[in-house]
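Got some structures for you, see below.
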Structure P
Amino acid sequence: MARRALALAMTGAALVAACSLEPPYERPALELPQAWKETAPAYATDGRWWKIYGDAALDQLVDEALANNADLAIATARVDQARGFAAEIESGYFPSVTASGSAARQQVSTKTATFPPGNVIPSRFNDYRAALNVSYEIDFFGRIRSSVRAARA
């Protein structure tokens, strides 16, 4: 009887695990043109479009801005941020373990009323507590798997 119940439970778990409420993530296809529709003006071909104004002060300001440009640092930081986000999402595959502890020393006044009357309460006492929690989410319906795919996309 116990084997039958175990087999039934395992079959039920396998059937539930096969049920995914979310369709598989598919990266959208982008239609990109093979070439530009229009040709760029001559002053824009080298990327220095501000030269058309012929202003030396503007040229100096733009050159200084380009020299101190933080685009590469920003792009690197964004890539690191995306990798960190993906790693955070992937952590859902693993168990979560938390531990906590506390210690307290209390002193009660000897003038405190007790219930029942005459009950003796120690005037000083220590309170020590420790807790260890372990949790794990079984990805029956593919929520974690879909989140990881979306984070990597």
Structure Q
Amino acid sequence: MELAVLGLSDRTRPVVRSADSEKITINLGYVDLGHIDLLVSESVYANRSDFIRTAVRNQIERHAEVTRQSVARKRVELGLRRYDRADLEAHREAGTTLDIRVLGMASIAADVSPELARAAIASVEVMGSLQASPAVKAALADRLR
């Protein structure tokens, strides 16, 4: 996932917009939601989403050392990792398979066939988002962790 800083708010916080993002639904108690709405009405945050994104980033930063250790221990790639047909064909031809481990987004190119994906990918573990055609996802269903 690529992030771009678009500008600074009047409170000198960077306003960050994601080129690709995943929509989630969360349940909050009425009192928590009321606190968020109060902060938005006082212009501390632009909207509820701004508050939630900021809270998530703050918690990720707070636990950065745990994440760093886990990424190193599990040998996870961090960020956006794209697998194209040429990558997978090279593994198939070499007789090797990939164990995909990504924290962020893993993307399998649209020109990758389900057969090639099964031949070249041994396992997939994505903490974040996996982008692939429905056919490729179905072909790898038994290899997803």
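If Cα extents along the principal axes in Å computes to 99, 61, 19, which of P, Q did it come from? The read-out was computed on structure P.
With distance in nm of label points 7 Å out along Cα→Cβ at positions 36 and 100 computed per structure, which member of P, Q shows the largest figure?
P
Looking across P, Q, the calculation of FRET efficiency 1/(1 + (r/R0)^6) of positions 52 and 124 (r between Cβ atoms, R0 = 25 Å, to 0.05) that yields 0.00 traces back to P. If distance in nm of label points 7 Å out along Cα→Cβ at positions 28 and 60 comes out at 4.7 when worked out from the coordinates, which of P, Q was used? Derived from P, not from the others.
Taking relative contact order in percent (Cα under 8 Å, 6 or more apart) as the criterion, the largest value within structures P, Q is that of P.
None of the figures in this text is laboratory data; all of them are computed from the coordinates on show. Note that this is a predicted model, so its numbers are computed, not measured. Cβ atoms are built from the backbone, for glycine too; each structure is taken alone.
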